[in-house]
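The structures considered in this document are given below.
Read-outs: derived from the displayed coordinates by stated rules, not from any lab. Just so you know, these numbers come straight off a predicted model, no measurement behind them. Cβ atoms are built from the backbone, for glycine too; each structure is taken alone.
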Structure I
Amino acid sequence: MTAYEEFQGYFAELNDLCCVINLLTWDARTQMPPGGAAARGRQVATVTRLANERFVSDTTGRLLDAAEAEVSGEGPDSYRARSVAQAREAYTLLRRVPTELMSGIAELKMVAQQAWQEARVANDFGRFAPDLSRMVELNRRLAEAIGYQEHPYDALLQRYEPGMTAARLRGLFATLREGIAPLLARAAPGSEAVRADFLDRDYPEEQQRAFALEIAQAFGYDLNRGRLDRSAHPFEISFTRDDVRITTRYNRRYAPAALFGLFHETGHALYEQGVDPALARGPLTTDLLDLYAVGGTSYGTHESQSRLWENMVGRSRPFWQLHFAALQRHFPEQLTGVDAEAFYRAANRVRRSPIRVEADEVTYNLHIMLRVEIEMALLEGSLAVADLPAAWNAGVREYLEIDPPDDSRGVLQDIHWSTGLIGSFPTYTVGNVMAAQFFAAARRATPGLDTALARGDYAPLRGWLTENVYRHGRAYSPDELLNRATGASLDAGPYLAYLRGKYDDLFPPQA
């Protein structure tokens, strides 16, 4: 057995442990009874501790030394060389983090998720506040252990979006705010005249599921290697490329929430199902910094795919011109007297809504900016968890000029903080920006792509994305992948151009 083969076998077992964590997490969010949260937290903490101890052990260091010597002469695009390099980078960082801190965060996740769900149903932030306070403190300790130069947020960002910093985010957000402001000023008033009463009718859950799953399969989601379930908050999770699961939640009074939510999770799933089989059970399909089995190079890159399929394909006029008749067959009474153009306009109207997952493309990033601002303040200690609801409501008024109706539709609406994902929210905006760059590059490289999409042939787009994004797993950094696929690093220009093109058509500027 060569040094690399020994290294690969060792990490395959680590990946298996990460898949066990994923499976316990999936079950907790979809099947587990509420009373099981504390026990499940201990189970996840145990497996996390075992995985972490294995990864940061001296054995890993010895295997890395030997594997590095074996692959040292291989080129920069060698998956073997990149696999070893990824493992070395994560090993060096995670050796600085106490094992008990990693297992403590893992255990708290299960308990905090249950507390969040109960608090959200009861509209009672106080039920969640103690666990959130503990989660913030553990993440502060994690940031200190990882290390940073300018802001503790920088340390946490490295877990989700390598190469991103708080300073870089501020520059990106400033550019986006400048570009979004005139669109919002024009499109929000214009949207008031858009007919949308039919979206607020009773849409039975089973028909929503059936239509959305038809579209997911049309996009390319392989149900032989996946399944759809219900959860309190939609998510995708994988246990290797051959078992990639998605969930959604249903709102009978607002069907688009489930439809677009499922398109979104399908984009994530396509990424995971498209990873090169040769990378299975190795460092290039394992998030070693968070101990999860995941194939994408970063959270932002992953979000680029969910947002691309959800918005640039699923919210487009050609999509609804093609698929509206099928939706109408599922909901003949609800959509009587409605045509494809009316539905397209209603699904793309701009509203200052308090709910992030129901936000339109113009206001969506404002929701993210608010969350990032709050996360930075929590880590700095300039904002206490007890003061979070008031700070949230003030931020919504500043960014969206509305008041949240209650905490369930305000500070309690997202699952992320209960799962310890502090520092992950910026990746939604990074993903929006990357999505536009990838989509523009795919159109340049694939003659007739728009025609194919208009007739429901999604294979050319999926094929380009598989070749340029999916198959590489975690082999390249976000900027490397962008440059390889599009010829440019992260750039808000194509995204703002996409938004202007779409909303100038929907709500033309006054002459």
Structure II
Amino acid sequence: MGNILGISAGFHDAGVSVINRDGDILFAGHSERYSKQKHDANLCYDILEEATSYGDIDTIAYYENHWLKKFRQLRSGERITQWDFSLRDVLSKQFVGHENLLYKTKLKQYTHHKSHAAAGFQTSPYDDATVVVIDAIGELDTISIWHAEYNKHGIAKYKKLWGMKYPQSIGLFYSAFTQRCGLRPLDEEYILMGMVGWGKPHYTKEIMNEFVESLNPPKFKHNLHIGTGTFLDDKANLENIAASTQEITETMIYHIMSKARQIGKSKNLVYMGGVALNCLANRNLGNFYDNIWIMPNPGDAGSSLGAAALAYGRQINWENAFLGTDIPGEYPVKALLDELLSTKIVGVASGRAEFGPRALGTRSLLADPRGPDIKDKVNDIKRRQRFRPFAPVILEEHAHEYFDMPRGFETSPYMQVVARCRRPGDFPAIIHVDGTSRVQTVPRYEDSGIRKLLEHWYALTGCPMLLNTSLNIRGEPMVNNRKDADRFEKKYGVKVCS
């Protein structure tokens, strides 16, 4: 029997996943890393070439229902320039150069939110869970709550308990105000989160009066798919708009979590969808659930794994997020240490690339977090706004010495939550203006390169952490292969070790 190829493509952040018939994840990657077009909506030849190198494909699973999506577009008055009457028509645009796959495989499709739910539940350690999905928009769903469990045969079963539909969307609300703050929607929401620490929620009342009909359940007075218009004048403080947007968003998310705990049957939370990347809101999820799993790629690209999981039907053998392109060879611990001790900043491109938007140590720019000028130097290298924070990667056993880890996130291997630093004066490079950091903890049991590097760094310096940010050329996605790493090294004059 062949492998299952999961596909997410056509809207934004196209992704591909391959699992075998034993439930092993053979490959999972982002199209943008191959095409070099950030948030690329479409697949490209190279990612499909790599995905198919892992063996024969006998099933292709697509992450949403194209007919339901067309129905929503028609109903909302969007102009449809081309009709795709079958899933094969949809996929034919995505499989250029690999069209033969479409005629020798079984084709399956699922709904957008169910694919999100499966990507979370079937990679989680739980036998049952309440699954919450919050994003901008699927076909029709924008919020959904599910009960998920495995039956006596080990087959994953999903029952939808509650939901909300377009245009009532927390994700669209956040994206609309991302645009209002002069940022790119569906791209720079994470920058809006960085702005929050510099502002105060002084515009909450104005935003509520103009746009929000109800916080519980979340309902809006306008379709925010088209943005906020000319709301507030040019003199409005953008940081305060960001803080106000975050405050309203968090209130709505917590109402959803409260409802999920009320109507759900499980004490385990699986949280998915693009809104699950809001690490500020995530810090309070432990008020609702003790056991929390957010798959490290909860957005649309991650739904390629969800579609493959639904076709497989059972729990997937999840080990870690290092599932993409491989740069072979031993992790260069000695070379990285030498560079950190001499120049304080170094890049690493080694092993398999991360699946998800966070650099976790194989496609990272690393730095000593203790220097007072390191933050500005790294921001200058990356050509970023100086207000933006950086994340620490720390040995798990030392995390509580340095950070007040939120309940439910006592460990944070995928950098999904912010925590207040206990000793901010000692680590200025990884502390935001509000005293928090988006923490990545590296487990004791993990036999990874970043773990070995941190152990050696700690032995030499007494510091159990490093600054960790993504290795990417400005305007491009993260480095994927050694050729990309060489371009980074040449452009920015920073050594990248492999």
With relative contact order in percent (Cα under 8 Å, 6 or more apart) coming out at 20, pick the structure among I, II it was computed from. I
Out of I, II, which structure matches 13.9 when mean count of other Cβ atoms within 10 Å over residues 193-200 is calculated? I
Comparing distance in nm of label points 7 Å out along Cα→Cβ at positions 425 and 489 across I, II, which is largest? II
Among I, II, which structure scores highest (criterion: FRET efficiency 1/(1 + (r/R0)^6) of positions 161 and 457 (r between Cβ atoms, R0 = 30 Å, to 0.05)): I
Origin of the value 16.8, where mean count of other Cβ atoms within 10 Å over residues 369-376 was derived from one of I, II: II
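Matching task: 0.95 is the computed value of FRET efficiency 1/(1 + (r/R0)^6) of positions 105 and 129 (r between Cβ atoms, R0 = 30 Å, to 0.05). Pick the structure from I, II.
On the way: I: 0.95; II: 0.50.
For FRET efficiency 1/(1 + (r/R0)^6) of positions 105 and 129 (r between Cβ atoms, R0 = 30 Å, to 0.05), the value 0.95 is produced by structure I.
Supply the structure label, taken from I, II, corresponding to mean count of other Cβ atoms within 10 Å over residues 9-16 with the calculated value 24.4.
Computed on structure II.
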Answer label among I, II for the case where Cα extents along the principal axes in Å, calculated from the coordinates, equals 68, 54, 43: I
As an exercise: helix-only ellipticity at 222 nm (-39500 (n - 2.57) for each DSSP H run of 4 or more, over all residues; to 500), calculated from one structure in I, II, equals -9000. Which structure is it? II
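Given structures I, II, which gives the highest value for distance in nm of label points 7 Å out along Cα→Cβ at positions 169 and 217?
Structure I comes out on top.
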